[in-house]
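What follows is a set of structures for review.
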Structure P
Amino acid sequence: MRPERFLLDTHIAVYALANPRELDRVVAGLLDDYADNCYVSTVSMREIIHLQKRGKIKSCGKKPEDIIFACEAAGFHFLPVNREHLRAYANLTTHPDHNDPNDHIIIAQAVVERMTLISSDSKFDFYTRQKLRLLFNRRG
């Protein structure tokens, strides 16, 4: 049996790398103990690099590529989007007040890969009816 794997929502990846005070005890402990089973979507990486380029994330280095090294140093793996993820994304029933396509593809990835998605977004609970396994981070 394969060990449980975790997909970090964009905010959780940022918190883990730049602002760990935003992680609750359970999530922080899990990231410490199971970092090698943690993944970050390439969709999240694009978002994070964009935020760093705009100066909204400062504590992970000065250059945009520093965020990649920070993820690797933390032991996180990258999860690229593939055809199965896109199919699941196309079939995902979305929450009426949740219009973020980046979140939707990350949710689809977690469902397809049978990963537990870690997020602080309360709207993600809606997707548990569609086989999303969710670990909610109660921000610190």
Structure Q
Amino acid sequence: MTDRKQESPYRNTRQRKRIMELLRSTDTHPTANWVYDQLKNEFPSLSLGTIYRNLNILQEQGMLVRISSGSTFDRFDAVVEAHPHFRCRNCGKLYDIRIPEQDYYLQPGDRSTGHLVESLFIEYRGICASCLEDGKHLD
């Protein structure tokens, strides 16, 4: 008996493909509104509802991660592997942060504590390099 990959109930649309291309092309974590603004000229009949629906489908398919921002709009990340983020308290930007792997956090799949780790989200907060350089954090 051969293993068959489960087929997605969704057809692969050009809009969904462009959303993923756009998310993969940025190192920031955009909002649905930002994605809409980037694609509305390319797809004149595009609506913000279509963007949200496609982002939800892509999240369901495991192709992106939704990052809840509390009282502000959710952001989306095309890097689905566990990795830390940095959020600037001054400008609000959210970035992937590259640091050597730390021994003090557990990776998804780890059972060393008797629990099954399913996901990891680490967010560092402070002032980004751009705001530090511009002195904007001193206002």
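Values in this text are rule-based calculations from the coordinates and carry no lab data. The structure presented is a predicted model; accordingly, all values stated were derived computationally and were not measured. Cβ atoms are built from the backbone, for glycine too; each structure is taken alone.
Quick check on the output: -13500 is helix-only ellipticity at 222 nm (-39500 (n - 2.57) for each DSSP H run of 4 or more, over all residues; to 500), derived from one of P, Q. Which one produced it? Source structure: P. Among P, Q, considering only relative contact order in percent (Cα under 8 Å, 6 or more apart), which has the greatest calculated value? Largest value of relative contact order in percent (Cα under 8 Å, 6 or more apart): P. Which structure, out of P, Q, was distance in nm of label points 7 Å out along Cα→Cβ at positions 85 and 117 calculated from, if the result is 1.2? Only structure P yields this read-out. When Rg/Rh (Cα atoms, Kirkwood Rh) is computed for each of P, Q, the one that comes out at 0.94 is P.
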